[in-house]
1. Compute distance in nm of label points 7 Å out along Cα→Cβ at positions 19 and 43 for each of 1, 2 and report the one that scores greatest.
2. Using helix-only ellipticity at 222 nm (-39500 (n - 2.57) for each DSSP H run of 4 or more, over all residues; to 500) as the calculated read-out, with -17000 as its value, let me know the right label among 1, 2.
3. Assuming 17.6 is mean count of other Cβ atoms within 10 Å over residues 131-138 as calculated from a single structure, say which of 1, 2 it is.
4. Which of 1, 2 yields 27, 16, 9 for semi-axes √(5λ) of the Cα gyration tensor in Å, for residues 91-170 alone, as computed?
5. Looking at relative contact order in percent (Cα under 8 Å, 6 or more apart), point out which structure of 1, 2 has the largest value.
6. Comparing distance in nm of label points 7 Å out along Cα→Cβ at positions 107 and 139 across 1, 2, which structure shows the greatest value?
7. Identify the structure, out of 1, 2, from whose coordinates semi-axes √(5λ) of the Cα gyration tensor in Å was calculated to give 65, 20, 15.
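Coordinate-derived values only; no laboratory data. No experiment lies behind these values; they were computed from the predicted model shown. Cβ atoms are built from the backbone, for glycine too; each structure is taken alone.
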Structure 1
Amino acid sequence: MKLLSVGLSGETEEIREKLQQNCSTLAQEGFRIAIDEITKGNYTFLWCNVLEGELSFRSYEHIKQLLKIYVANILSDVIIVKEEKDIIRKIIRQNYYYFSDEERKAVYDNTLKVLNGNSAIVNEFNITDRRKKILTKLIDYLDNHHELIVEGFVNFRLKEYRKELVQVVDKVVDDFMMELEYKEFIRVLRYFVDIQESQIEEVHILMNQKGIFKIIDTSGKAIHNQYLENYISQSVEEINYGDLLVTALITMAPEHIILHGSDPTDGQETVEIIKNIFEGRVMTCKGCAVCRANIFENITPD
């Protein structure tokens, strides 16, 4: 007696083996289940048939319910592991067709990392939650149908799931574009530094946890920068010390930059920008006499 069938457009061997393995547990109850393959058009159907065992209405419903659970568990994994990747590729191809092949590949790889990691982007759409949602949809569907075509189920029964995947891809693209803009920003600033003549061999930067800084020379004297002084004296708004520091260093283009103090809570982004712009010129110091003096919390820019 035929109980349930699953239609697949790709390879069936792995799914068939898993289903057969699950069904083998029914042998303890006196039932032997066979998995037959039938090809119809572009799909291969796996039919679950009872070959041996005395079927009553109760045993029929029992076996059918177990098969639904077996199939739903296997297919939820298939959708997460295989179908989800195909959906993501299609979303990127359709929505970001103007991206280069390399950019689409980067977005695809980043999307998979986000979906399979602990990124805040997915929130309640992590791999465990996605599997639960898909599993529930599969069981609900199989409660009312004895045949399921995976491709059609994904396209028409998982619309909300697909919409959430689109949102994840869009967020990944936003982050990707910001990263490209950042790299271009760094490239331009690095170019300015490279083409201008250095005004000083070495500078030392004292920075506190709030990102407020002071620039001194090798003898410990404060280095006065006309741009900084004019900006601070004329500014009526809250001062962005990070932007000021980067601008001051670009105008001086020092050969060597020594950063003193513990990693700043509010200035870490500025430190990373400086390291990227002045690649190979920056050293972080945490153990000299200046560092041990613990004077950083009282720093005010000159």
Structure 2
Amino acid sequence: MRTVKLIEVKSEIGAGTRGASLGIDAIKIAAMDFHSLYFRELKSVEIPNENKELFEPVINHYAKHINAVYKLYQRISKEVGKTISRKHFPLILAGDHSTAGGTIAGIKIASPKKRLGVIWIDAHADIHSPYTTPSGNMHGMPVALSLGEDNLECRVNEPIAETKMFWNKLKNIGGICPKINYDDIIYVGLRDTEEEEDFLIKKHKIKQLSVKEMREKGISRSADLILKMLSHCDHIYISFDVDSMDPSVSEGTGTPVAKGLTEREAENLTSRLVRSPKVCCFEMVEVNPTLDRENTMAENAFKILRKVTNELTSVE
């Protein structure tokens, strides 16, 4: 039995499309529509956001709002680290995916000498840096941040001095850089990357499992295989971006990509993965109700969230 603590991060400063900060409340509305007491039964804390920064002029064009992202990382890493140190399981609901780097930092702060595995369930690799980003949106950078990766071999941008300063501060949150190793990541459902990301994936032979491969193997066997590939790690963090699911499920996310998981496949995969005692943190991101009809994505996200939580709280 695990004691789950919800950590809410209603931030969208790392995204290019507005609305992800509303995702958590949309999931809460879905819970009410299902007559669920989920959000009454779990302890929760909300991290103060920096969304006011969206009304300010963009200065760091190759890492938009990076100064505000740094403030968020400090808050998130502190809360996640404190939660784990108290032997509680952090279950994080966040807006855009940029904040995942703060989550990883918090896990490492709590267990600095432990090897952390990362299961990144996402249509995107999120392994850009300010030197390679095509958009400047920081939700495309948390994996690179956690790896301490600049990817200067593929440099296409020249960030200003302030961007470089904050980028280096972000990489070193908690005094640990890098926080994860290339051998300790597996991409699940990856299908939309840029050539700069492909370069790193190929160079470092990052593990992957596609939607097609999972369907061929079956979801249960795929989950077991994923965990086996990270069996050398002490702890495992699962980051679940709802755009890992197919747009036919719902387009209520900022960057939908075809040929993704069904809602049932995502539910079965995540709930199977969290059965592992090595899993120390689960995060769900990128629900955007402004892009949806009838709150469908939030309803599907809540079903996944509820099943994951049920698995966690029933683990011996």
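1. Values: 1: 1.2; 2: 3.5.
If we compare distance in nm of label points 7 Å out along Cα→Cβ at positions 19 and 43 over 1, 2, the biggest value is for 2.
2. Details: 1: -17000; 2: -11500.
Corresponding structure: 1.
3. On the way: 1: 17.6; 2: 21.8.
Working through the options, I get structure 1.
4. Numbers: 1: 27, 16, 9; 2: 22, 15, 12.
Traced to structure 1.
5. Details: 1: 15; 2: 23.
Evaluating relative contact order in percent (Cα under 8 Å, 6 or more apart) on every structure, the highest lands on 2.
6. Working: 1: 3.6; 2: 2.0.
Sorting by distance in nm of label points 7 Å out along Cα→Cβ at positions 107 and 139 in descending order puts 1 first.
7. Numbers: 1: 65, 20, 15; 2: 26, 22, 20.
Corresponding structure: 1.
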